[in-house]
Structure formats: C-alpha cells, structure tokens
Structure 1
C-alpha cells in the first residue's frame, strides 16, 4: 500500500506502549490517599489517551475547569513520575516490529503529545527506544497534534521529506495531523479506542489491528 517509505513514525501511548496501568495507578493513589476506595484498572484504561484530564475525570469526576484542577493535576504528575515504567510495557509485537524496521534500514521515531517531562525519561528507561531516530514531545514545538508541526519536526530531525514518512496512531488527532503533514496514515485499533470509536471515519490510508500488521503495508505498490 505504501511505496517509497523512508521512515515510520509512531504515537507513543496506546500505539507503541500500554501505559494505562501506571497512569491509572498514579490517579488511583490520589483516591486511596484520601481514604476513597480503589477503582479497577479497566475503569481508567479507556481514558488513558487523555492523560491527566482523563485520569482525574475517572478518579474524581473532575474537569479542567474545576478550581482545584491545577493542583490535582500536579499531584497526579508527581505520582506518575515516580512510577512511569513500573507496569508500562510495549504492546505485543511492537519489539519485533521495531526490529524488523531496523533490519530493513527504515528509520523510525516517536511523535507524542506527552510532554518532555515524561516522554524523555520514559524513553530513556525503556530499551525499545534505543534505536529511535527522533523523539518529538508535546512541547517540542509550539504546537501539539492535531497540528502537523510535530510531524514536520520529526521529519526534520531525520532529514527526510514528510511525504516519505508514515505515521501510525491510535487517535483521530494522529490521523488528522498525519494527513495535514502529507504523510501516509495508519490507524492503530488495538490501543485505547474503546468500543464506540469508528476508525473508518478518520480517513486514514489504512488501519491495523495489531502492530505486526504494519509490515504487510510496507510493500511495493501504489498508495491508496
């Protein structure tokens, strides 16, 4: 489906790694510290892609317009910083996928809305990211996805034309950003989507139900 692919870029949470257990635990600690009952992980998982906003929404029903939100968000951030890789792991097939890309001589990188405060320590701690040619965080540029600028920045870091890159993500904003950057786009359906998401409406060039399915798209042939 994709021809003349020069590099593959990925979203982070929900695409390469399952960070929901640590995100949920960071928020749940806030509940138990206040004498509230613990909630099951599955209650947090579907909102893991929304970061602090999602986790505090599940744990306390709190929205960003609440007066205490900034203070609660920082408490959540501190909790999360202390345990970012305790229960976080790469989705099944991701390590093999990355190894295959490296073996094919295809550079790869990460473009995430997660801030550098968390992304850089996390990617340094996980061996999976040792071969990444670019890591672009939510605050690397003045814009975050769905703006295409973070994807342009990743292409610049790798010295490549964005049109030669593919972007893989598990959220509609990933597809919107990829299309705006003139990249091939792939919707990952195995992340934090939830049962109500209709990825076919996002307009991606392709979708995959598991990480290794991406390899079958990197064959000679016209881009759809």
Structure 2
C-alpha cells in the first residue's frame, strides 16, 4: 500500500506544482504566443523540477512513475505486475484530483482563473494535438525506460535528473500544440475542474499518451541490451 500512496502523493505534487505555475504565469491561455516565451520556460521547468524532486523522494518506494503512461510502458516492459499497474494508475488519478482540488481552492481565493488544464492551442487541429501527444509521450517514456535500465549501471543514480530534464525538453517542444500532457492523470483532473473545451478535448490527452507509451515499449524492446531481455 505504501507504494500506491507514494504514487498518489507524487502525482499530487506534480499537478499542484506544474499546473500551479502554469496558472500563475497564465501559460494556459497565452502559451501559444511566442511573445510569452517566459511562461513556457517557467511552466516547463516547473513540471521537470517536480519530477526530479519526487524521483529522489519516492523513487525508492514506488519507482516514481506518477504518470499512467509511464506505468503502462513499464508494465509492457515487464517491469511491474498487472495488479500493481492498475493500482498505480488509480492512485495517480486520485493524487491528481487532490492536487487539482488544492489548486482550485487557491486560485478561487486569489482571483486567478483555470486549473492548468490541457487544451488544443491556437490553430492546432485534434489530429495535430493527438499526434503531438503520441510522439512526445513516446520520447518521454522511452527516456524513462532507458534511464532506469539495469544495464545503465552507475548512471541509474542520475535517472531522476535525466527524466526530469527530458520532461522539461518535451514541454518546451510540445506546449505550443497542446499545453503538453504526456500524462493522462495530469490532464483528467484539471479538465474536470476547469470544464469547457479542456473537457471536450480530454480524450486526446488520454489516448495520445497511452498510444505513445505503447510505441515506446515496442521501440525499447527492439533496442534494449541483450543481457536485459
């Protein structure tokens, strides 16, 4: 049970900190505008740093997935049982709701609007958003599988840093298209609190990351070192 609670807490922190910064910097409404590059950089760093912080906090307890897409990729790579995978995803979503609820209370009492929900940015079609989520999730989960590989030896000590920095990179590249999800739990809770088009387009941020995770698992099986297979 401790590892499930760790996943819940970690996802709560990720949503509260990452989405909290997005709301504070107003990235959710203007991140498609290149004149507001600072909001994009700030939001990207917030999500990446949250992952780094949690990786070194709960990594030894649960592996610090805090993302159903990562859990799916690890499961397909036979790194976690089906039961644990299902429980991880459940508690990740619960943690995301807790983080969103806290953020909603804070913003409601500070004159701020939104909960940092993902949505299609200006000029981006549903297909474009779906493809972006698939491609960038694939890259992100592939980094997770590689960075945590047993064959990496001593570099495993830096896996949390590598994963966090890769999430920063993914946000920098993907925010212009979807606000960057690559994490169904991170998208579900904020969208339900925020409603509107964020809720209408929520399917993109569930289907895309899961498809990307499957692709990453397939790619990793093709390139992983023989001694790990």
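Since every read-out is calculated from the coordinates, none of them should be taken as a lab result. What you are looking at is a predicted structure, and each value in this text was computed from that prediction instead of being measured. Cβ atoms are built from the backbone, for glycine too; each structure is taken alone.
Taking distance in nm of label points 7 Å out along Cα→Cβ at positions 79 and 207 as the criterion, the largest value within structures 1, 2 is that of 1.
Mean count of other Cβ atoms within 10 Å over residues 63-70 computed as 10.6: which structure among 1, 2?
Only one of 1, 2 returns 10.6 for mean count of other Cβ atoms within 10 Å over residues 63-70, namely 1.
Tell me which structure, out of 1, 2, gives 1.26 once Cα Rg over 2.2 N^0.38 Å, for residues 55-158 alone is calculated. The value was obtained from structure 1.
Among candidates 1, 2, the computation of helix-only ellipticity at 222 nm (-39500 (n - 2.57) for each DSSP H run of 4 or more, over all residues; to 500) that gave -10500 used structure 1.
Among the shown structures 1, 2, from which was the value 22.5 of mean count of other Cβ atoms within 10 Å over residues 47-54 calculated? The correct label is 2.
Tell me which structure, out of 1, 2, gives 16.4, 56 once Rg and Dmax of the Cα atoms in Å is calculated. Computing Rg and Dmax of the Cα atoms in Å on every structure in 1, 2 gives 16.4, 56 only for 2.
Could you tell me which structure in 1, 2 was used to calculate P(r) over Cα pairs in 5 Å bins from 0, in percent, for residues 71-110 alone as 6, 18, 16, 14, 13, 12, 11, 8, 3, 1? Source structure: 1.
Among candidates 1, 2, the computation of FRET efficiency 1/(1 + (r/R0)^6) of positions 127 and 183 (r between Cβ atoms, R0 = 30 Å, to 0.05) that gave 0.65 used structure 1.
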